[in-house]
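What follows is a group of structures, each given as structure tokens.
Derivation of every value follows stated rules applied to the coordinates shown; laboratory data play no part. Owing to the predicted nature of the structure, the values given are computational and were not obtained by experimental measurement. Cβ atoms are built from the backbone, for glycine too; each structure is taken alone.
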Structure P
Amino acid sequence: MRFKAQALLSVLFLNLLHTPAQADNANPPKIIELVQVTKGPYKPGDLVTFKIVYTGGNPGLDNLKIIFANGCDNKFSLRWYESEGVTEKHGNGMVSMALPTCPPGFIYPTYVEITDKTLLKDSKVLEKTANLEIEISDYLFKPIRSGEIAPDVLQTHSLDLSLIPSNPKIGDTYLLPAVTSVGMPVYYRVDKSSPCSITQEQPGTFALPGGVLKINRNGDCNISIQSHNGKEILQRPSFAGPTINTKGKLNSFESTFATVLYETKLEAKPTVAKKTTIVCVKGKLTKKVTAVNPKCPTGYRVKK
């Protein structure tokens, strides 16, 4: 009997360890309001942050989303998932992203939803209000609007990386341009095993355009470069990928993607010429002369 009781307690304890978080039906998540934290007008690549003010939702949120309309072919949305972690601007009701290449005008949120870790949800359909509108200002490389005639040849622009030498030195840092000559946002990436690193402003799991390149050790620093002209959300762009002005080796260029190689090598140590010493004599006088190519003073001869 005693053995059965112990076995039953063990089973109950194991079940308790593996039981998922229980829904707090007395305190479900409830959306109070939506707040636009950053302020426009925005351009593509700018940080956009919203905050969902809510109550309840024990033991915490699992995900949230905000759907927008009237722009970017209705493909623009802000989302956060618990697996992304929490930062100051992303998580715990905050949600951020870099604005994609949306046409100039206004985008406004139409729907907001939060889900807690027990899968209890709350959602709201939003009215169009001025304080929540995302204003996108005019810019040069805006994509072709629906109904407009696309150009036969895409326009050109440039990205200037000429300040980075082909053989940068260890410890050197270089500011990477955040935009091209027409303001198109540019994103950079290097592999974790690369001898160079890029520091970027990273509000969440995404990075903002630009960054700072640092050379950490010898080797091949291969930088992936991507410019956003609207194709990432299936729009028809008016500008092609940028012409890259670089002293490195431009390995490939496909539409809006390119890679540039910089080679960091050990600097050759200068050869130090070896000095030798000779003894010079003049009668009973002697002198030692030490130099790379020693010669006796006038009137002296080398002692043999």
Structure Q
Amino acid sequence: MAERGSVVITGASRGLGLVSAAHLHAQGWTVVAAMRSPDLGLERLRAATGAGAGDPRLVAVRLDLDDPASIVAAAGAITEAVGAPHALVHNAGVAAVGCVEEMPASVWAQIFSTNVFGPVRLTQQLLPPMRAVGRGRIVVVSSQGGVRGMPAISAYSAAKGALERWAEALSHEVAPFGIGVTVLVAGLFRTDILELTQTYADPDGPYAALHAGLNRTGRWVVRAARRPDRFGPALARALQDRAPFARHAVGLDARLVLLGSRFLPARFFQRAVGLAIRLPQPGTLRADPVRLATVGRRAGERDALR
């Protein structure tokens, strides 16, 4: 088996990061798994790959994307282990459910810290060695919410959208040095993020009808979610991209969102989304008493929007 080079994957201890790391390791890549708990994550990776304790192609690095000092230390450990990585995959991310009024400002800050500012800081640290050797691929794992804003995940949607716009801009900046950027728009996969995502939805508040519609649709969507091991091959193909910038959908649902966003007028796309996920129709709550309801505040979960 020929070695493919080195790839850094953030959030490699679980979900899509774990299965992708295992798939790339099986293909001959040297995988640098960056994660908050490297000891536990490395155990999972060894179990998934069958790698032994001394496998030089499986390296764990501690990385907390919310801590600038941790990012600097992780970048140093990465370059010490593999030099300039051939690829950097920004996979780690967090999400939360809640409408704009329901979501605490602190949660917005957390989501942007992990999903946007952390990847930017890590890229800043690793670009100098990649630029010096004149090659590399940076892959940003996005979602359907990064293509168009989706209800009840507005913070996550805004962060993924920001990450995509950053990736597009970055591609222009680094292309002259032989470095390319790929955005992978992931559809829904059956990972633990479906159970671990925290919700701030108020079932008795003004957005109760919206959440009820989403919950009814969500149960069907979760059953239709793809197996996570289908993501690894798509990532492997993305690492072979040669264009300065590329964007690929992974999953039928993601492809439909990309096509709809590209070809449908905004008003038709919004209408289609509303019907698909059973949202209240425009104007239907204008005279409903629920419009006067206040959003419930749960102790320790809400703070003032300033």
Structure R
Amino acid sequence: MLAGIGIGGEWALAGTYVAEAWPEDRRKMGAGYLQTGYYFGFFLAAALNYTVGARFGWRAMFLCGLSPVIVSILITTRVKEPERWKHRAVDAKPKASLAEIFNARYRRRTIVNAILLTVAIIGLWAGAVYEPTAIIALAKKAGMTMAEASKTASIGTAILSLGTILGCLAMPWLAEKLGRRGALGFFFALMLAFIALTFGKVFYLGAAALPWFFVCLFFLGFGGANFAVYTLWLPEQYPTECRASAFAFSTSLARFGGAGITFLVGAGVQHFQSLGIPVALTSIAFALGLLLIPFGTETRGQTLPA
């Protein structure tokens, strides 16, 4: 729970900070770079689990998690508030920022953003949460021991993370060529196709499934870079006085929605006695997301609001 509180606050504040602190001509790349950090952490965690975790167990992995905490504290003591925010804080009259994102101007985009982020969270948890369990099951079918299967799951997580890192680096280019909505639609389409294919088809290929599952994981990871679109897109839709609140509200509400779907997936696993079909069914969320994207506010070619 404590880790969840930390992640929930860090993404919203870090995304807002990058948008306001980076120069306008580099802000798009900044959003992509920021999101790669999250998945580079996944990649490192997979490597540590393959080495440290496999030998010393989960307690050692938790101790490894202390190092990012120390680094984060050191970084936050040295960064400065964005000039944009400081000027706005001095010049503007105080407003209730949470109420501001639901006024007549921003209400629709706030609701649409929260729903689209819920779709993304469902996909993240479907891929990242159930991927290790699926690989372990497939590895055991292929005759591996539990220790070997756990290491294989770490390799799968590394492949998934690598795909997402590359997707995050490609996001700024896609967002300029296709627009923010078009880029999100591209990533959603990948998630729709590869969640259904990976868990609905490849997972049931038996002992021969593992190599194909890894191939699909790369593309599933690339589609997971849809989160980088939000890091760029959400700050562009709101002014400085309510930007962080809008970001935090949308991401936090999405997590509640994603948690509810996780319970449904768990019930589905119990019903089908398999995790493949229930996870594959979460791809439906991306089909609904694709229908909703046209209602989002396109911001390509616009500067960050004051």
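A few points about this structure:
- Winner on FRET efficiency 1/(1 + (r/R0)^6) of positions 176 and 200 (r between Cβ atoms, R0 = 30 Å, to 0.05) once structures P, Q, R are ranked, highest first: P
- Comparison of P, Q, R - label where relative contact order in percent (Cα under 8 Å, 6 or more apart) is highest: R
- Computing helix-only ellipticity at 222 nm (-39500 (n - 2.57) for each DSSP H run of 4 or more, over all residues; to 500) across structures P, Q, R gives -25500 for structure R.
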